[in-house]
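Q: Have a look at these structures, which come just after this line.
What follows draws every value from the coordinates through simple rules; no lab data is involved. In this text, all values refer to a predicted model and were calculated from it rather than measured experimentally. Cβ atoms are built from the backbone, for glycine too; each structure is taken alone.
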Structure 1
Amino acid sequence: MEIGGAALCAAWAPDGERFAVGLASKDTAVCHYEPQVTAWVASKVGKSKAAITALAWHQSSQYLATGSTDRHLRVYDVTVTEEGHGPGFNALQVTEDASAWVNAIAFSRSNVLAFACQDATVRFKSLAGGPDAAVEVVRWKSLPFLDLAFVGRNEAPTASPLMKLGDSEALPRTSEHTNTITGCRALSDGRFSTSSLDGTVLVWELSA
């Protein structure tokens, strides 16, 4: 895929049929494979005023959330059919003022949308309440989070802060990273993993 700026983030759709790329050129590309031309084809989605720094797919693979340094989170309809793009493709479904640039986004299975911002907040919006539902803001007293995931049977949110995980007694700990935590991923067995600039990947288990 030829692009006019740096790719800052990328994410596969849960169904494995498409992937999205967030670009420094303010664009988001949703890519699908075209067997007739044996190539991946990109479709532009959304409109942002600044670089795209975070992406997350809804578990249905029909909606894509984008976060930007323009301090906004947006959710777009990216539904496709056997004939091509659905009738609502590229329609803006949700937009939220994040008050700072968006570092990470996650959808829960129960349709809660969470996004972590550079002002050290994590914001939660229940999509069951519609696009105008209120946003709950949780403020962190340290450095901002860089990644976000819902984990465990009850889908408790966990995040990767720009700090050593062991610095906070409020977070589960089995060991410590010694440098910035850059990512966290939910695992299928209810545990989650974190990766760090210290060159390690740790696997965590939530206490009962």
Structure 2
Amino acid sequence: MTIRILLVDDHKILREALKVVLERELDLALVGECSDGLDALKLASELHPDVVLMDIGLPVMGGIEATRSILAEQPGIRVVALSTYSDRRIVLQMLDAGASGYVVKSAGRDELLRAIRAVSMGRTYLCNEAAATLVDSVRTQTPAALRTSEKLGRREREVLQLLAEGHTSPEIADRLCIATSTVDVHRRNIMRKLELHSVAELTKYAIRNGLTSP
């Protein structure tokens, strides 16, 4: 299956470089590009891409607002944030807006391609820099982690960590040597106990409370 991509960045040189990278991949198709958040919203509505590569510091409408607006209209689209920085506040704002991935612009070609393919399969992907920043910032938040430990069983904590790291239910089942249906039961129980409603919310919860590693 070809992954249809919309590229949003206000730097033409970077867009041209990314186009070269994307066009070399047989399973990826660049269907559109633009330089501001408002145009991104319009093109997403017209082109229905699978993945949007979204710069954060955009003119007219910023990347965070554009992400939130696009996903409000088309929740099936996956957004990978592109940023010069891995600042904790910005990463969390993008995740709160609904982004499924976060990659710093200094990352290599292979990491960007991994992010695109991961989010297209429903996973969450954080580059090493972003994940490390978030984990380091919450290492001292032990009370919340302890509260989670009290609510969840050992196996549920293992499933939560693997979900937050972007693994699918079959992958988790294989790693823990349990049935995929059992993983799904654990996921539902975790969501019920923590009062969360999606894997994206589970991921943000795990990162904020230091329950996952980069």
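Q: Out of 1, 2, which structure matches 0 when helix-only ellipticity at 222 nm (-39500 (n - 2.57) for each DSSP H run of 4 or more, over all residues; to 500) is calculated?
A: Here the read-out was taken from 1.
Q: Between structures 1, 2, where is distance in nm of label points 7 Å out along Cα→Cβ at positions 39 and 87 highest?
A: Going through 1, 2 one by one, distance in nm of label points 7 Å out along Cα→Cβ at positions 39 and 87 is largest in 1.
Q: By the measure FRET efficiency 1/(1 + (r/R0)^6) of positions 111 and 151 (r between Cβ atoms, R0 = 30 Å, to 0.05), tell me the structure among 1, 2 with the highest figure.
A: Details: 1: 0.95; 2: 0.35.
When FRET efficiency 1/(1 + (r/R0)^6) of positions 111 and 151 (r between Cβ atoms, R0 = 30 Å, to 0.05) is calculated for 1, 2, structure 1 comes out on top.
Q: Out of 1, 2, which has the highest value for relative contact order in percent (Cα under 8 Å, 6 or more apart)?
A: Once relative contact order in percent (Cα under 8 Å, 6 or more apart) is tallied for 1, 2, the winner is 2.
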